[in-house]
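Undergrad: Input: structures, listed below.
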Structure I
Amino acid sequence: MSKVFSTSLRCRLPALLFLFQGAVLVIFALFVTYDEHTDAASQPAEADPSANQVYAIFPLFQDIQLMLLVGLGLLLAFMKGYGVSAVACNFLLANFSTQWALVVQGFVHYGQHGRVHLGLYNILTAEFAAVTVLISAGAILGRTSPIQLLLMSLCEIPLYVACEWLIVSYFQAVDVGGTITLHVFACYFGLGTSIALYRPGLQLGHPMETPSYISDLLSLVGTMFLWVFWPSFVAVLAHQGDAQHRAVLHTWLTLSASALTSFATSSLLEKKGKLNLCHLQNATLAGGVAIGAVADMVISPAGAFALGIVSSLACILGFKYMSPFLATRVRLQDQCGIHNLHGLPGIIGAVGGIVAILLVPDEAYGPRLHQVFPQRGLLPWNITLEASLAGENVGGSATQQALHQAAGLGVSILVSLVGGYFTGLVLKLPFLAQPPDQVCFDDALYFKIQESTENSSAEQARGDLLVPLKDKA
């Protein structure tokens, strides 16, 4: 059993949030201004309002908002006594992480002459960064306090921004939907944190960790929200036109293939052919994770379909066989199974991208190769006469691009796993209101919960557990 410290959030949580908001306000006041799409004074008189970036981004931006706050929040609400905490902490983390990412990304990517030029695009990329925190939190859900989760965000966002720069700018890997830079990174960061926060007292499970009829239903509804809006998430950063069109098409195909494969495989593996809701809540989304690395590539509809089938199979087999092995032999507690939904499909998608790059000829992209592979886009019809006469390097080969993809995958796993482990060591500090083993996965520890009369016995049981904690607080 873990050592018991005070779990009261009073003073600690308000102090952290007010201090953070004050710092962000000062930074915005001193260093943040409008970008060219939001600054009224910089608009020419003859500018066409309909050409503003907001009309291209905002519809997809709304979809992503629904994914993060409603879809992912409900997906995490699968434990019978931790639904309120899962949804509320997801809401808290999403806003906190997005604000922090706006600051970090602003100075790293968008700062010009000491000023950050802010527009809707910045918020969109900041939400991508926030998703990494929301996914990573799934590995330690219910075993940590809100303060620990916020501290994890403070550590993870800068590391994500640095790792993304390494993968995209230095190694020049292509990953339009965030399979390598986002899903793989988030998964192994969360697992690294979970390794550092391992609890022997929870190795055999916890009574409050199990789902109920209502919690399973809410989680399944969350899955459907994510399923519907996932194509927007993958395609929003793709080059507008045929590349973005392919990204939407491929994502729907992989998701649909994952859905049917999940139903079939779950029925095949479970006793009497009964469907396992855990499989349906997760594996139906596995194709969406995998497709991000290849979404805008010319992989053919059949390739997208196959990727959805393989990633769904890997996810279900991971829940069935790998999760128990990791929990018992590797001492790795993965509360939401993020390794099965984000790690395994993410690696499959990255490998699929390498295969697609090596097998699909450049001619399949026509004159738009540079839109998908910026470093390889200078085919004969794109080469300027000056560059040709000067003998400049006008683009890498497919083999070089494949090596860049593999390097990006390796960097993402290594940096996130090591960074997550050291973050987990920081989260073990005793003053961060970490819940003791006996009251993990319980909404009543950090939230005022209105209990119905039928749940009076459960309230009494909670009271018996919380009395010593209230005395310490």
Structure II
Amino acid sequence: MTVSGAILDPTWTALLYLVAAVCFILALKGLSSPKHARRGNLVGAFGALVALVTVFLSSRVENVAWILGAILVGAAVAAPVARRVRMTQMPQLVAMFNGVGGGAAALVALLELPHAEDGWLRLAIVFTLFVGAVSFAGSAVTFAKLQELMTTRPVVFPGLPVLMGVVLVAAVGAAGAVVMGGSLGVAVVLLLVGLVTGVFLVLPVGGADVPIVISLLNAFTGLAVAASGLVLGNVLLVVAGTLVGASGTILTRLMAAAMGRSVTGIMFGAFRGGSTAGSTVVSERPVRSSSAEDVAILLGYAQRVIIVPGYGLAVAQGQHTAAELAQALEMRGIDVEFAIHPVAGRMPGHMNVLLAEANVPYESLKEMSEVNGDFKQADVALVVGANDVVNPAAKSTPGSPIYGMPILEAGDARQVVFLKRSMRPGFAGIENELLYQSQTTLLFGDAKESLTKVLTAVKAL
């Protein structure tokens, strides 16, 4: 039956929702490959537009002026932020998006509670309230950690596990009271408990584990949105939320596997000293350093070069210079590849997007599984701003925070050149023995400046 005041009948509404759902699925498919990621984003955005327009045309919408005003304000804030955000800050932006989505779902559930009389519907509201609040608060903490508004190291204090247990018991009690017909005030208590839970859940996580927690919280947001779809009786929200929840869960597991860790170890590893927290300790062991001209000679007379990009390249915004260096070497007949570790940078695909921005051909970007065998035939492995993803301790040092993590076998190359700002360890807070091996030389300085000097020297050969 057509809703009074609606333009679309239920048949057309269902068909348009189906179109939007298919767009979301195709968007996820496109995002699985750097080559098609841009197209996937556009398809997903189109699906969201179709869904939004369908809601307006199939429902009797009240307070239209307020709704449109809120959309305009959101667009006015989000568009400039998204355009100006640097690649190194992309994880923080993703964390913000996650948190806002979870918070919105929680608020919708809170507003729907007075109209819910069915016990199953109240159960969906309870789930949305709690999980959405956890996602919002947890995402806020991850944002603060990555933005260095607070320490990036794990925050653990005596009694935290007990306090977390007390909070969870309170959550179960409040949830049960709401399902049994509790008032709006009890629901607000559950919301606040969810916020506290989110903070306590993320505080013990630090270092390179933080981006993985962002992915996990993304899954939480998806589940909250799916549950809010049950609350509102909207099938598309259920489909979209389920897709986000499933993809976020899969991504979290893949990232954890890429670091050789379990999700539980990431979330609770700090309690037993297992978090990949950063360190500020600078080594005083001697290393072999070199000049940009010497590095240029190594590269210019090589036959095969593999470039390993890392977070330092992103911070220095040196991707365009790296791409230009690769082109200069290829013009000399040198085979050049970029070796991409799954967790290089601060988020999955960080290096792929960074280098795609510099127009590096997708064919030159090699994933870890396909490039590791090539290092033995490489004359030079040029490591730019990466550390932990090539650290042999992942294979040789049991008890190390990164032990068991698959790494790029840069040490198998005939010569290894590290472009580093300093001898400060990576996120894992441990020394990289590869820096001290006989075939390794270091070029200190900002990655972009060092690459520019090497590029100039290569062109002068």
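Values quoted throughout were computed directly from the atomic coordinates according to the rules given, and no laboratory measurement underlies them. As the structure is a prediction and not an experimental result, all values here were calculated from the model. Cβ atoms are built from the backbone, for glycine too; each structure is taken alone.
Undergrad: If mean count of other Cβ atoms within 10 Å over residues 63-70 is computed to be 10.1, which of I, II is the source?
TA: II
Undergrad: Thinking only about Rg/Rh (Cα atoms, Kirkwood Rh), for residues 183-318 alone, which of I, II has the largest value?
TA: Going through I, II one by one, Rg/Rh (Cα atoms, Kirkwood Rh), for residues 183-318 alone is largest in II.
Undergrad: Now for a different question. Match the computed value 39, 28, 20 of semi-axes √(5λ) of the Cα gyration tensor in Å to one of the structures I, II, and report its label.
TA: Of the structures listed, the value fits I.
Undergrad: Still on this model: Tell me which of I, II gives 14 when you compute relative contact order in percent (Cα under 8 Å, 6 or more apart).
TA: Checking each candidate, the match is II.
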